[in-house]
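**Q** Take a look at the structures below.
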Structure P
Amino acid sequence: MKKPLLALTFSILAMQLFGQDDPSTAMSKLGKNPFFIIDSQRIKKADLKNYIPDSIVTVVILYDTSAIKLYGDSAKDGAVIIETRSFARRKYISFFRIYSNSYDSLIQMTGNDESFAYIINDKVQEGNYEGNLSQINKDILLGIEILTKDKLLAKYNIQDKQYGILVHSKTPKDLYNADKKF
């Protein structure tokens, strides 16, 4: 039996879900017609088919009064807020540039962050890490430290990057599997 697109997408994304409930429980609390937002733009449920599941890095599920409070009666069946990898990357780069002059200078010098290894609270970020970094905001960020290639190799054994971006942060509230990411 073929899984509905929404269920398939969320089963893939369980690693970056926000909320105290596990992904299956959170999804079961949605009504028949949830309100969808991808990259800060409202979309229709049918538009989900236009997104590759691997491009999605965060999913926030809101239901009950929390959804209605933010989005009005349109979200009476819940709200699903999704970020793609590219949107999340632009979001954290922009925030880090504003917060850290050193980071901003490094981005200006290199032109992008492809030569950076990101580390949150001594946890090296690998795979779909963009969602982790995009959740960091002024309320939880404690500091950003730039590591040289030598320090990156000595402390984290990372050989294929030129710079390390060590992010000191509190853990975001209600992040599913937060202890593995932060």
Structure Q
Amino acid sequence: MTSAYPKSIENGHGETLTFVGREVVDGEERVLLRGEVQPGKGPPMHAHLKQTESLTVIDGEMGYQILGEEPKSLQPGETVTFAPGQPHRFWNAGQRMLVCEGHVSPPDNVEYFLAKIYTSMKAKNASDGRPDDYDAAFLLGRFRDEYAMPEIPAFVRKIIFPVLRQVGRLTGKHRRFEDAPAPVAR
């Protein structure tokens, strides 16, 4: 998904992400990001299976954790880079707004995926900060080779999500994703 920049998305749960633009570095395209995260907020454990994500703290304190490792923190000017397939999470570990900038490379479907997840979270407006169950089932199914949420139990991913996707097709919920790009194959 390519769009006019900058483009901001907000999830209704303390996170705003702005897609700033795109650039090519050493022959690889990347989408540039700027994030603002309220204290105590941040995305759950996730993995970009085919992308590198790099974040630099501009203001505030970022906590982060790679699956299986102890949590760490970053201060302004410090950077963390997550390799493709590396499950990770990050959050605002301070008392004021966390501002970070970075990139995801290659961009692939990250703009579409995150925009739809954020829109679903905001529309659901539940205190748990999760997207609608059907939306999660659709997006994590369609883009299963690109994004993963390791904290979702295997039973839910393999049994419940396919049932939800089928029910969504029968009830017409799938129509909200008619503009979904094709999954990336590499």
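None of the figures in this text is laboratory data; all of them are computed from the coordinates on show. Note that the coordinates shown come from a computational prediction; the quantities given were computed from them, not determined experimentally. Cβ atoms are built from the backbone, for glycine too; each structure is taken alone.
**Q** Which structure, out of P, Q, was distance in nm of label points 7 Å out along Cα→Cβ at positions 87 and 167 calculated from, if the result is 2.5?
**A** Q
**Q** Among P, Q, considering only distance in nm of label points 7 Å out along Cα→Cβ at positions 103 and 127, which has the greatest calculated value? Mind dumping the intermediate values first?
**A** Details: P: 2.3; Q: 4.2.
The maximum falls on structure Q.
**Q** Let me ask something additional. Between structures P, Q, where is distance in nm of label points 7 Å out along Cα→Cβ at positions 55 and 71 highest?
**A** P
**Q** Work out which structure the value 0.90 belongs to, where FRET efficiency 1/(1 + (r/R0)^6) of positions 63 and 135 (r between Cβ atoms, R0 = 30 Å, to 0.05) was derived from one of P, Q. Please report the intermediate quantities before stating the final value.
**A** Values: P: 0.90; Q: 0.65.
Working through the options, I get structure P.
**Q** Identify the structure, out of P, Q, from whose coordinates helix-only ellipticity at 222 nm (-39500 (n - 2.57) for each DSSP H run of 4 or more, over all residues; to 500) was calculated to give -9000. Don't jump to the answer; show the numbers that get you there.
**A** Numbers: P: -9000; Q: -6000.
The read-out comes from structure P.
**Q** If FRET efficiency 1/(1 + (r/R0)^6) of positions 31 and 119 (r between Cβ atoms, R0 = 41 Å, to 0.05) computes to 0.55, which of P, Q did it come from?
**A** Working: P: 0.55; Q: 1.00.
This figure was derived from P.
**Q** Sticking with this structure for a sec: Give the label, chosen from P, Q, of the structure having the highest value of volume of the Cα convex hull per residue in Å³, for residues 79-142 alone. Before the final figure, lay out each step's value.
**A** Working: P: 106; Q: 131.
Max of volume of the Cα convex hull per residue in Å³, for residues 79-142 alone: Q.
**Q** Taking 16.2, 50 as the value of Rg and Dmax of the Cα atoms in Å derived from one of the structures shown (P, Q), identify that structure.
**A** Details: P: 17.7, 54; Q: 16.2, 50.
Derived from the structure labelled Q.
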